[in-house]
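A.B. asks: These are the structures in question, set out in turn.
What follows is calculated from the coordinates using simple rules that are stated; it is not laboratory data. What you are looking at is a predicted structure, and each value in this text was computed from that prediction instead of being measured. Cβ atoms are built from the backbone, for glycine too; each structure is taken alone.
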Structure I
Amino acid sequence: MTWRILIAEDEALVAMDLALEVEEARAIAVGPAASCAEALALIARERIDGAILDIQLADGDVTPAAEALLELGAVVLLHTASPTPQELAGRLDELDIIPKPADPRAVVRRLIARLEGRRYRRERPGNRRENGARL
């Protein structure tokens, strides 16, 4: 499976470095989005498996996009120098956080590892929903 990874980052060089590392990992970079509005538009029209999000974007904090991604079941990694917004603080068990600055390759590898781990858990025998469908 080729992972589709949303990048929401308003620092152009950081966004470009992350996108290049996503492609090096043989995944597809969706975006980058410099604002939460752009991220939400991409979420509405693209399949997103995982996301690397800066908390503070050009139009404010990324909380609406992060919540939308979590509701869709995407793996969300916050790559930021900002504190976690109150609205996301209660969902820290669903998020991964890597403080800035961080090596873009390490950031992407961490997200890919979480995506792979989730796929492995879903594909193991016995991991079935009540109706018999695979998780």
Structure II
Amino acid sequence: MHIKGKFLYVVDNPDSCEIIGNVFDSADVVCASTGQEALQLITADPSFSLYLFDHVLPDTTGLELCREVRRIDSRTPILFISSMQTLSIAEVREAGAQGLIRKATPYFIEQLKQTVFDLLTQPSGRDCRLIFCRIIG
């Protein structure tokens, strides 16, 4: 699966950033370690095709960041990547994201690749109501 685009991954762990960069090696993956840095990058460069957010960040939560991003960009898909079991699909959808992928599950990488592919290539990818029921359910 060949996935291209420019992704912003907001995570405070440099190793996670490197892993996602390797997973999407045909894409341009830009990393930010704080919500503030992410907002600055989004404001300065509106060319991102996908946002990937962790939930726990040093200066905010992924949910708050998602709400802020939706105020300035209502179109670019947002996908949460988190290991927090308390974070629910309902919460991320309410904040404006298209979905949630759990880290450290047996098929994490495959699920992530398929979901990103679906978000970026399917005509209904921006809405994706059914994609995440299948993966998260």
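A.B. asks: Which structure, out of I, II, was percent of Cα pairs over 17 Å apart, for residues 36-91 alone calculated from, if the result is 28?
C.D. replies: I
A.B. asks: For structures I, II, calculate mean count of other Cβ atoms within 10 Å over residues 12-19 and state which one comes out highest.
C.D. replies: Evaluating mean count of other Cβ atoms within 10 Å over residues 12-19 on every structure, the highest lands on I.
A.B. asks: One of I, II was used to compute Kirkwood radius over Cα pairs in Å, and the result was 14.6. Which label is that?
C.D. replies: For Kirkwood radius over Cα pairs in Å, the value 14.6 is produced by structure II.
A.B. asks: Compute distance in nm of label points 7 Å out along Cα→Cβ at positions 4 and 116 for each of I, II and report the one that scores greatest.
C.D. replies: Once distance in nm of label points 7 Å out along Cα→Cβ at positions 4 and 116 is tallied for I, II, the winner is I.
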